Structure P
Amino acid sequence: MLGRMLGQKLAERWSQSVVIDNRAGAAGNIGAEFVARSAADGYTLLLNASSHVINGSLYTKLAYDPVKDFTPVTEVASYMLVLVVHPSVPATTLKQFVALAKSRPGEIAVANAGTGTPTHLAAELFKITAGINFLQVPYKGAAPANTDLLGGQVIAMFNNPINALPFAKTGKLRALAVTGMQRLSIAPELPTVAESGYPNFEAGTWYGFLGPAQLPREIVAKIHGDVVTALRLPDIQQKLGAQGWDSHGNTPAAFAAILKADFDKWAKVVKAAGLRAD
C-alpha cells in the first residue's frame, strides 16, 4: 500500500512509470536479495520494513548483508504497536497484565504475525523488560492472529494500530498500552509502555527506501528529495495519519544510524529468545 501510494506521486514527479514489484517471501529476504544484486543506477530500489535488519540475526544464511549491501535513502514512515487483550482477560492496565502473567508463568497465550516479525519481537522484548514469561503463538500473518484473538483462542497481542484500535473502540478487544515513546495521536488516551513503568521501552515498525550498495550520492540526493516532497503532500499525510503512522523523510545518514542501531538492538533480543528462522 505504501509503495503504491508513493510510487504514484514519484511517477508524476519523474514523468515516467514507477513499477511496484511485490517480491513476497522469506520475510522480505527475496526482494532484498534482488535489490542487493541489482545495478547501483537508481532504477531499482527497495521499500522494506524493519524486518530488513531483524533478518540479519534471525537467518543464519542470508545471501546478503542487510547493512553493508545497501545504500540508505530515507525512512518513510513508522508505526508503534498496541498491546491488546481479549475482553475476558482480568486486566485493564499494563500493570495488571504483568501481574497476571507472573501468576501464570508460561500460560498466557500471546499471538504474533509470525516468527521474527515486529509483533513477535516486541513481545519478546517486553518479556525481557518486565521479567515475565508467556506462550508465543506464531501465525502466518496478522489477519489470522487477529481472528483468533477476537475469538479468544489467544488472549493478547502486540498488534498494529489499524488492526487493534477499531476493535478496541467497539469493546471486542481491550487496549492497554502503546509501544512508542509518544502516545498515538489517534488514541491519545492510551499510555505508553514506557510511562506505565518500563522507561525506555520502545518497539515498532519502520518502512524505508534503500538502494544497492555504492548508489551514487547525487542519485541518493535526488530520490531522497522527491520522496520527502511526496511525503509532505496533504493527501499522503492524511492517509498515513489515518493508519496511525508517522511520516519521516529523514536524511540518508540518519536512516543509516537507525539501521545500525536496530540491527544491534534486535540481534540481542533474537539471541536472548533463541530464535532462528532457517
Structure Q
Amino acid sequence: MVEKAMPFHEKDALRYYTFESLDDEGILQAAFTRHGGVSPAPWAKLNLGSLVGDDLEHVSENRRRVFQSIGRPIESLFDVWQVHGTSVVCAESPRPLSAPHQKADVILTDNPGVTILMRFADCVPILYYDPIHRVVGLAHAGWQGTVRLVAEAAVKAMHNVYGSRPEDILTAIGPSIDMHHYEVGEDVILKVQDTFGSDASSLLPVHDGAVKFDLWAANQLVLEKSGVRNIELTNLCTACHTTDWFSHRGEKGITGRFGVVISLRS
C-alpha cells in the first residue's frame, strides 16, 4: 500500500492531480478539480455532469477543455451512465459522441485510442492499470457500489477478459468523501455488515455520536481481498475541500461533478 498525496498540475487554467504510481508507469490520468471551466454557480466551474441542472453547452465546453488540457481528441472519449452497480464495459473503441450511454460503473480498455472518463462528487474513483497486459480501467464506488463489491468486479473482469493477474495490477483510490463527513443510517449499516462480516465494525466507526462509513478503507479491503497488492491512496476528502472538489454532501446536493480520466499512451 502506498499513501502519498497526488501531485498537483495546472494547464490552461485547469487544475488537476495525478497519481504518482501511475505517473511512474507513463499512464495518462488525472482527477480534475472544479477550476477552469465555464459553468456558473452552483456548478462552478468545471462541471462535467450533464444531469445536475447545468446548461449542456457549459458541460460540453468543460469536457472539451479537459480533453484539450491532456492532449487527447474528444473523439477518443468513452464514458457511461453511472448507476451505482457492478456492471463492467470493456471499451474496444471510443463511444461515438452521438451514441447512447451504456449503464455501468466500471470501464476497462486495452486500446490506447480510448480515453476513459467518469464523473464524481463524493463517490470513490478507483483507477486500475495492468503493466503486463497493458490494460487500464476506472471504477465508480459509492456506498452501493462498495457493498456490491464493484472494486472486485473490475479486478475479476481484468482477469477474465485480458488475463490480468491481481498481484500485477496497480490501483489508486482518488479524491472522495472521508468517513468523518459520511454519516450513514441503519439501512446502509446492515448492508455493510452483510457484505463485510467481521470486518464491518472497523469500517463503521462512531464519531460525534453517529455511525460513519469509511469508503476508503472498505474499498482498500475489497481490493486486497481480490489479490491486489499495489494500492495508492490520496486521502483527499471532497467534503473538506469544496473549493477544489464538488461534494454532494458538502454542498447539500446542489453541485456539479468533477471528472477523472485514464488512458494508455500510444
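Since every read-out is calculated from the coordinates, none of them should be taken as a lab result. The structure presented is a predicted model; accordingly, all values stated were derived computationally and were not measured. Cβ atoms are built from the backbone, for glycine too; each structure is taken alone.
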One of P, Q was used to calculate helix-only ellipticity at 222 nm (-39500 (n - 2.57) for each DSSP H run of 4 or more, over all residues; to 500), giving -13000; which? P
P, Q: which one has P(r) over Cα pairs in 10 Å bins from 0, in percent, for residues 42-129 alone, as calculated, at 16, 49, 33, 2? Q
Just checking, which of P, Q has the largest value of mean count of other Cβ atoms within 10 Å over residues 122-129? Q
Value 43, calculated as percent of Cα pairs over 26 Å apart, assigned to which of P, Q: P
Comparing P, Q, where is relative contact order in percent (Cα under 8 Å, 6 or more apart) highest? P
